[in-house]
Structure I
């Protein structure tokens, strides 16, 4: 009796820092390979947060089906384990229809959790401990809370922005009640993918990337980022929510609350986005299976052909 060998589902993943050109390339690839796109961004899940999260446009989403966009209200929680579960379901659904699942994005932990089927820690929530850390942050500031994480888990601190208090507190909680850091837990995971996996990474000259980031932010302001934030606040969404601490939103909130003028808000957004891009690259550089494409020269046709060659060798 012959044993049936079950073929792994194919999965193409396109990663890279913000403003590196992932959307344009992913749309072309999806058209070519009859693919559907799964957003790998932790903030594009929120409804009404379109400009600041650089979602694909309505026209682009009509051209190619997109998944895990606009599935939560800004006051609703969303975790990496939820993303993992929903992304895996989307992959299975897309592959079952003989289409190619394509994850596109820049949230490293979210993407890696799916690529390698991470089993997340079973450490339960400790409400009193969490409240004590929240109180500490309120009294001493987010930077001081972030420095606590820096002392026990420098790798996690490098990945997390000081305003990402929810994830900082979770990382401190894991260390407090297991004696192991979140980074150690992630490194202990088996790097064996349940998929036939092809990882593509986009990179470019750092100064060019920073220039593109600044140009994108200028475009966001022209498109109405400030008005988008005003509308969210008018709906009653609290400024302390995780969603409202996202890049683009917290800086505009600072301006609207009178902390600084609009020029300062835009300056801070550009600065923090450059820092975020640096953290993204640091994360992805640790993923050894990524095939990197340097897109500095802007030769779109050449880069697409390179990607086609890689996909052909890995998936077809």
Structure II
């Protein structure tokens, strides 16, 4: 289906643009954020006018629990230094990285979520990232832009996420669909966490399954996306909770369901498996079944 960009056309705080749209709008009045995961990648090549901003400033430890999202007043100075204002669009893009090669495809959705979580409502994601831009003849530069400091103020969009107490109380409600965006092997078995498996009731929907096999920054065609989410019964009438390991992979599916597809009730469990598994009494389940033959309690080591 032919799309008119920015997509979707309806009112949406996050929209996607393609490389052809960007070629005609690169000089528009907007902030451009290069969110490649290493500064050397940015130095090697970036979009004209783009300022580099590392996604890691969006989170920090809180009470000893790692990877907790920072409030708007903490992230505002960073956004201001790269020219973000409340009234201008902000284009975010990434790349695997020509120098370090650390990019995994989530930098774009992570930064878009960080912007909108802090109250910005004009984020643009470059579908396919810098790889597709270059493949379609787009030019890059090594020149650093002159950026005027922004006036980003922000406000916390608490309706975008669910905290631990509410999550534990509501995750098993009949109308709730809890998704786990981690790779299937981690969902079923052992990852980096002291406990193995997944949160009881969580449905496996690996975020990478929704993206192009050759480019994890590019969404699959709409028909394929609908087929994939149909298999997990992710319908607009359900309350969707997106989770993963630390809340980062879940930003991909939060943006997809809330902004791209326009589902009315979508939130992130930001604490995700890291927070859930930090409580010794919380059960986890191994294997492909959301609840397993029997819920298995894995003790904290």
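Couple of notes before you dig in:
- Structure from which 51, 32, 29 was derived, Cα extents along the principal axes in Å, for residues 60-179 alone, options I, II: II
- Ranking I, II by mean count of other Cβ atoms within 10 Å over residues 12-19, the structure that comes out highest: I
- Distance in nm of label points 7 Å out along Cα→Cβ at positions 196 and 228 - highest-scoring structure of I, II: I
- Answer label among I, II for the case where relative contact order in percent (Cα under 8 Å, 6 or more apart), calculated from the coordinates, equals 19: II
- Parent structure of the calculated result -1.33, given that log10 I(q)/I(0) by the Debye sum over Cα atoms at q = 0.16 Å⁻¹ is the read-out and I, II the choices: II
- Structure (I, II) behind the derived value 0.60 of FRET efficiency 1/(1 + (r/R0)^6) of positions 260 and 292 (r between Cβ atoms, R0 = 41 Å, to 0.05): I
- Distance in nm of label points 7 Å out along Cα→Cβ at positions 20 and 220 from the coordinates reads 2.4; which among I, II: II
- Source structure (of I, II) for helix-only ellipticity at 222 nm (-39500 (n - 2.57) for each DSSP H run of 4 or more, over all residues; to 500), computed value -16500: I
Where a number appears in this text, it was derived from the coordinates with a stated rule and is not lab data. Not measured: the values here are computed from a predicted model. Cβ atoms are built from the backbone, for glycine too; each structure is taken alone.
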